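Heads up, there are several structures right after this.
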Structure I
Amino acid sequence: MTPKALFLDRDGVINVDHGYASRPEQIDFISDIFPLCKWFQQQGYIIIVITNQSGIGRGYYTEDDFHQLSKWMQSEFEKRGIKVTEFFYCPHHPTKAKGKYLQSCACRKPNPGMLEQAQKKFDIDMSHSVMIGDNKTDMLAASRAGVAHRYLYSSTPMADDTNIGFKWVDSLNRIYPI
């Protein structure tokens, strides 16, 4: 059976975006993230994080720092009975990164590369999957990857002036049940 996925942006959806978080003490989880993930998991969704991490490319922290933080975050979800299947990340930036990270790439949102990698790796049914992001770049990436249900989570109302099809929500608990 082909799985469906709940794709989540990290900063601004899973945790408060304080800017370039790389250590557990910098993470404040969004209050509704655990019940939301628990509900989707109970409905048969796998949970995958899709996150731009240009802080790596800018030299603010390393890929190893990112992986250690991701493992810690996964353990915090596991304590609540939630399995995060994988974190997909893009360390690149087309103008503000250094060295090998200074590049335009297919994985940096709004490009769909990370979502396509996840789809291929886990044979995900994108037509029954959900993306929750806090930026229109998340919505564009999801649309380009064929993710059927897209939610832009923000305290500031945002219209779909891109005509890609997303719903704006100011609370994660407004998303489920879909």
Structure II
Amino acid sequence: MKETQFAPGAPVEAEKVPSAERKEKRPTEIVTARGSVYRYLPDGRTQRFKTKTGELNEPQDTLVFIPPFEMIGAKAAELYPDIFRGIENGLQFDEVLLGYAQLHGRTMRVVDENSSELRGNEEVRNAGRVFVQFIDRDDPKNSFVLPVSKDPKAGYNTFDTRKFIDEDGELKRERHIGNKVVEVKYAEE
């Protein structure tokens, strides 16, 4: 097995799912551990329905899946010791990641192996390797990158994002790290 590097441009073991197989099985819905349902829309975006509250969120441009701590935690700690030092379990790992989705001065972007931003699900599907960049604008040494999956997998956390113009005419980015995937429904072909 090849050694996995997280940084775009570095060698990374390819996903095990052949592209021909990936094209045959396109997901239509994804259900998370807390009951949220992500639906793929005809225009290629996804939309999350929060079952507990009955809330239907705005459609998101991009949806990818963050591997669980058990799969990438040790390598993340090795590559980014200042960020992941002392992280011993999935809850602590998730807290670090959530800080980039929720705290001012931090953000997240879905990128390819050339660090080019992927702005929609179709760009994600057509990309080679896909990563999420965790960016700390106030302290760039706290920025890092992790590999993610294009395809939903049980146990992986959802990450969805969109850009939009707010009521003041300002460009904004919404980002959301969701719960773990528990079920994936596919189109019947």
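Miscellaneous remarks
- When relative contact order in percent (Cα under 8 Å, 6 or more apart) is calculated for each of structures I, II, structure II comes out greatest.
- Highest-scoring label, criterion being percent of Cα pairs over 22 Å apart, for residues 70-165 alone, among I, II: I
- Structures I, II were shown, and semi-axes √(5λ) of the Cα gyration tensor in Å, for residues 62-109 alone at 28, 12, 6 was computed from I.
- In this comparison of I, II, the computed figure 9.7 for mean projected area of the Cα convex hull in nm² is attributed to I.
- Structure responsible for 1.00, with FRET efficiency 1/(1 + (r/R0)^6) of positions 38 and 102 (r between Cβ atoms, R0 = 41 Å, to 0.05) calculated and labels I, II on offer: II
- Which entry (I, II) yields the derived value -5500 for helix-only ellipticity at 222 nm (-39500 (n - 2.57) for each DSSP H run of 4 or more, over all residues; to 500): II
Where a number appears in this text, it was derived from the coordinates with a stated rule and is not lab data. Note that this is a predicted model, so its numbers are computed, not measured. Cβ atoms are built from the backbone, for glycine too; each structure is taken alone.
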